[in-house]
Structure P
Amino acid sequence: MSKIEVNTVDVSSGSTLTLGSSGKTITIPAGATISNAGTSSGFGGSGAVSWVTTPKTSTFTAVSGEGYFVNSGSALTMNLPAGSAGAIVAVSDYARNFATYNLTISPNGSEKIGGTASNLTLSVDGQATTLVYVDSTKGWVNVQNAEDTQTAATFITASGGTVTTVNCGACKVHTFTSPGNFVVSSASGSATNNLVSYMIIAGGAGGGGNDGGGGGAGGFREVKSPSTPYTASPLDGYPSSPNRITVSAQSYPIVIGGGGALGPANCDGANGSNSSGLGITSAGGGGGAAECGSKDGNPGGSGGGGGSGGGTAGPGGTGNTPPTSPAQGTNGGAGAVGPAPSSMRNGGAGGGATSAGQVGQANSRGGSGGAGATTSINGTPTGRAGGGGGGGRQGGGPASDGGGAGSDTNSQSTAGTANTGGGGGGSGEGATSNAGGSGVVIIRYKIA
């Protein structure tokens with residue numbers, strides 16, 4: 001074996017120097033050091049990068065073998081290069097403000113970061129990380145991290161309303177009883193975990209006065225996500241419903257509908273107001289009719305009960321108005337007038353989320369409020385959106401699931417319960433009816 005001892009090996013012409021030939025091995029002995037003052041290619045990652053010392057202030061695409069300092073007054077994105085085994089990229093928070101201005105690291109196409117085909121978010125002040133591309137199974141793998149806190153987001157992070165945890169800490173629930181915002185600060189790296197469960201109930205309507213109909217319940221709409229198991233209502237629209245909601249990092253306005261006012265003296269009850277959130281709207285309940293006017297119950301999420309008087313009675317209002325699928329409510333019951341000579345008058349009941357209001361019971365009493373719907377979206381089985389009972393000469397109709405009971409000639413009816421969307425009860429002859437209950441919005445998602 002021959003030995004060549006020189007200080008410099010260079011090419012005689014051109015710019016490429018070739019050592020060895022195909023199929024041969026070049027060995028660097030133990031203890032020897034290779035010092036690279038230029039650039040290299042084809043070696044894969046060496047575990048270190050060459051740092052670019054001009055900080056990045058806008059979205060950019062990284063180059064394998066380089067490290068970057070980020071100094072921005074807004075959130076920005078670093079796009080990773082196409083992955084090849086051994087490729088290496090690093091990044092560091094120059095301004096120490098990643099908690100305020102997150103850095104999103106986006107893989108190339110469908111490639112993965114840590115085994116997940118999703119973005120990586122750096123959100124800790126002073127955070128730094130080094131990523132090496134391994135293979136198509138894990139993609140880019142973190143090999144050095146100044147905070148050791150970042151992973152591809154697994155679950156939603158959000159705020160707004162009254163927040164509780166349920167299902168042994170596996171799910172978070174946001175309950176809105178007044179207007180506000182559901183603010184998603186970061187979404188999950190899993191599309192399934194960004195699909196939230198929700199229940200949106202509008203305000204229930206007021207009951208009609210003077211042998212009046214019960215108020216219709218506010219519209220009830222619910223979709224259960226497959227990642228947040230619980231016992232939903234019969235109105236759960238998953239998986240056939242087109243109303244499935246996948247959230248992203250943004251603020252979602254929440255509107256809570258108020259209950260409709262009672263029907264004073266001989267007047268119809270007022271409709272409830274709409275509730276909305278996540279782009280979904282539930283319609284306010286239809287007001288219960290009074291003896292005066294047409295005696296027709298008003299349409300709404302659930303229809304109001306028909307009134308009675310003067311020898312005639314009116315029909316109940318139409319529910320599921322405007323129409324949704326699944327239906328957000330049911331029809332109100334018609335009023336009734338008993339046979340002569342007594343001709344007792346009794347109002348029909350307001351419709352509930354799952355069953356129609358009962359018709360007035362001729363010479364007996366006002367109709368029973370339509371049944372609402374029971375769901376465990378907040379961790380506890382709770383019935384809501386029941387219709388108000390009809391008022392009557394001989395007695396008011398009962399109600400359930402947040403609806404108010406109707407009254408006879410001697411007393412005021414019962415109001416719908418706040419934040420259930422229950423309809424208010426209608427009143428008997430000369431008595432005062434009552435208002436509907438306000439609505440509610442509940443959102444549930446997986447956190448563990």
Structure Q
Amino acid sequence: MPNRVVGIFKTRTSPVVLQFVAAVLLSIPAGGFSAFAADDFEREPVNYSAAKPQNVVSRLQKQIESGRARFEFDGRWGYLRSLLHALNVPESSQMLVFSKTSFQRQRIAPRTPRALYFNDDVYVGYCCDGDVMEISAADPNLGAVFYTLDQERIDKPRIARQTDSCLQCHASSQTQGVPGFVIRSVYSDAAGFPILGSGTFHIDQTSPLKNRWGGWYVTGTHGKQKHLGNLIVTGKQTPEETDNSAGMNVTSLAGRFNGTKYLAGSSDIVALMVMEHQTTAHNLITAANFQTRLALAQEAALNRELKQPTTYRWESTTSRIKAVGEALVKYLLFSEEAVLTEPIRGTTSFASDFAARGPRDKRGRSLRDFDLKRRLFKYPCSYLVYSPAFDALPNAVKKYVSQRLGEILSGADTSPEFARLTRADRRAIVEILKETKPELAASWKHVNPVAAN
């Protein structure tokens with residue numbers, strides 16, 4: 001009997017049984033896709049821990065080793081400023097979290113919040129007097145890859161990769177079952193401990209503002225819209241019933257902690273909202289990447305065992321790719337995004353710094369332009385279509401995503417999930433992408449921007 005190879009499993013079975021097993025292995029639940037099992041990404045075709053990362057952080061470490069990049073150690077912040085500069089991360093992206101929801105939790109409290117900084121591809125975590133800085137990068141082939149940088153003065157600091165300890169929290173159902181990023185909102189007591197009995201919220205662009213930013217400082221104005229930011233639960237207060245009016249529309253955090261220990265005394269509301277969009281988008285891109293690679297690898301093994309042509313496509317493989325692709329498309333187009341009822345305004349230069357990174361079409365429009373009145377962005381299509389992670393998607397799922405974007409933006413797809421996209425929205429997005437991402441729009445010959453008028 002033939003030897004069956006599916007992933008790392010090797011058994012001997014008959015073709016009839018094999019066809020049955022294949023149908024099970026390559027099936028997905030109706031209306032969705034199944035997350036990776038506990039350590040599926042540690043095996044072929046991903047090999048997460050054993051594979052060599054190729055991302056902005058791994059490249060920076062090579063530059064440090066060769067002497068092309070040098071870090072300066074500051075007596076107040078250690079390597080923080082040098083690291084942000086080397087990674088092209090704006091200081092204006094600073095956000096402050098005071099709940100003990102990080103592995104350096106002993107250093108985190110309302111008086112000593114943890115600072116986070118980010119750009120499109122990397123996140124940096126800094127604790128006052130911390131032993132290390134935490135870094136996570138969106139790797140095009142591996143998803144989130146985690147690193148630490150010791151905060152001690154040496155000639156050539158080393159950015160060290162971390163795996164097991166980080167994956168305990170960063171590879172779960174909250175990250176689509178792949179190594180990813182997690183943003184949580186929790187009620188926090190005066191010491192920074194999360195009050196788990198009152199529940200937690202996993203936050204992304206679909207989350208109502210009223211559930212966001214528990215355990216975080218927030219600076220910015222938002223009108224009458226409520227949120228959980230700046231709230232510290234004391235005494236015997238019931239968290240859900242605590243009055244947080246003093247935490248609304250806060251433009252200065254003076255008096256809450258020693259701001260001289262941070263690069264800035266702010267935790268910009270716009271930066272928080274962008275990060276919440278971006279982290280889940282990264283996770284969905286990784287899930288589409290991993291699931292497609294797994295489906296194709298299993299299909300190739302089955303085709304070999306069943307003597308099928310290498311190009312034979314199983315219907316279930318198509319279904320799996322469709323499921324992960326559709327979830328990504330919906331998120332990229334801000335389907336189910338929480339609606340803003342009043343304008344949002346930050347307190348730093350983050351919004352202008354972020355928007356300035358382009359690219360822009362000949363009319364000066366960019367997917368990075370903000371709306372901040374009804375929704376986050378003026379043109380609701382994620383700027384992460386320009387990211388290395390998106391570019392690294394396997395062709396099968398990238399083709400699906402491109403096709404679906406074309407159908408939706410042309411107005412051919414009028415399903416309720418995309419009803420918020422006006423004709424003007426669709427037309428603008430098509431025009432911007434055709435100029436700034438022509439390889440994505442290459443198959444859109446049938447997509448006439450005028451038709452999306």
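Structure above, values below:
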| quantity | calculated |
| --- | --- |
| Highest-scoring label, criterion being mean count of other Cβ atoms within 10 Å over residues 94-101, among P, Q | Q |
| Among P, Q, structure where Rg and Dmax of the Cα atoms in Å as derived comes to 23.2, 75 | Q |
| Ranking P, Q by distance in nm of label points 7 Å out along Cα→Cβ at positions 182 and 334, the structure that comes out highest | P |
| If helix-only ellipticity at 222 nm (-39500 (n - 2.57) for each DSSP H run of 4 or more, over all residues; to 500) is computed and equals -9000, the structure in P, Q | Q |
| Comparison of P, Q - label where distance in nm of label points 7 Å out along Cα→Cβ at positions 70 and 358 is highest | P |
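Values quoted throughout were computed directly from the atomic coordinates according to the rules given, and no laboratory measurement underlies them. Just so we're clear, the structure is a prediction, and the values are computed from it rather than from any experiment. Cβ atoms are built from the backbone, for glycine too; each structure is taken alone.
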